[in-house]
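Readers should treat all values here as calculations from the given coordinates under stated rules, not as data from a laboratory. None of these values were measured; they are calculated from a predicted model. Cβ atoms are built from the backbone, for glycine too; each structure is taken alone.
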Structure 1
Amino acid sequence: MSNGKKKSRKKLVVLGLIALTLGGLGAYAFWRRPEPVTIVQTEKVMRRNLTELVVANGKIQPVVYVKISPEVSGEIIELPVKEGQEVKKGDLLMRIKPDTYISATNSANAGWLSAQAQNTPRQGQPAEGGR
């Protein structure tokens, strides 16, 4: 009978160890700290523009850069285009005060007339180069 008692004792010890292990795991699962709940914001599906606010240091560069420069310089006297308005090629963007380039045109014409006057022979004098 001593053999039967040893076997049943071994069975009790093994079952006791298994029960203690399962009990320990169950207690750990029960008393452990729960993971923080992740809050997810949801909204109904709809079409709309998205606006994002980004706070960052750096430089913003456009994908397409368009340089607008006038052929002449001067004071802007009219802006028929509003900010954000769509424009097409050939649309008037601004009107420049014409005083500066009108005076430059008059000065160039005066220089041309002066050069022409120097090349024409005067009355009573022979033309240069014709002796």
Structure 2
Amino acid sequence: MNRKRKVILYILFAIVATIANLCTQRVVLSFNNTNLFFLFALFIGTLVGLLIKFFLDKNWIFFDSAKGFKSQGKKFGRYTAMGIFSTIIFWGTETIFWFIWQKDNIREFGALLGLSIGYIIKYKLDKRFVFEKK
């Protein structure tokens, strides 16, 4: 697969994972939008987005042929570790927007901004450290 197609798919999958993340956050925050629920929504939304994005990246962009639970577990561990950097950017940006404005649409704008920056960094890290060619 050529580089341009990989980047387009990566962006598309990032959008899908972002939508899943933010929809999950909305569901959690629909119960209560206190700061505690905000933190819970961040965590659950990130987990949902992570699982979706890993599955899509692994199967359609990086064509990982590793089989077995142990091999997949190691790869998912590295994928998650690389996601720490993007998650810090994402959570930090969204949290700043939430605490300053306390409005869902502004919070989601902060999330989109943070996720966009984070996914650019994560693509480079995943390509180099997670799905590297042997």
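In this comparison of 1, 2, the computed figure 23 for relative contact order in percent (Cα under 8 Å, 6 or more apart) is attributed to 2.
Structures 1, 2 were shown, and helix-only ellipticity at 222 nm (-39500 (n - 2.57) for each DSSP H run of 4 or more, over all residues; to 500) at -14000 was computed from 1.
One of 1, 2 was used to compute distance in nm of label points 7 Å out along Cα→Cβ at positions 62 and 94, and the result was 2.2. Which label is that? The correct label is 2. Here the criterion is FRET efficiency 1/(1 + (r/R0)^6) of positions 38 and 86 (r between Cβ atoms, R0 = 25 Å, to 0.05), and among 1, 2 the highest value is seen for 2. Figure out for me which of the structures 1, 2 the number 2.7 belongs to, where distance in nm of label points 7 Å out along Cα→Cβ at positions 30 and 54 was derived from the coordinates. Of the options listed, only 2 reproduces it. Given a value of 9.6 for mean count of other Cβ atoms within 10 Å over residues 22-29, point me to the structure among 1, 2 it was derived from. Derived from 1, not from the others.
I have 4.4 for distance in nm of label points 7 Å out along Cα→Cβ at positions 70 and 110, calculated from one of the structures 1, 2. Which structure is it? It was calculated from structure 2. A value of -0.83, -1.26 was computed for log10 I(q)/I(0) by the Debye sum over Cα atoms at q = 0.10, 0.20 Å⁻¹; which of 1, 2 is the source structure? Corresponding structure: 1.
Here FRET efficiency 1/(1 + (r/R0)^6) of positions 78 and 102 (r between Cβ atoms, R0 = 41 Å, to 0.05) is compared for structures 1, 2. The highest value is that of 1.
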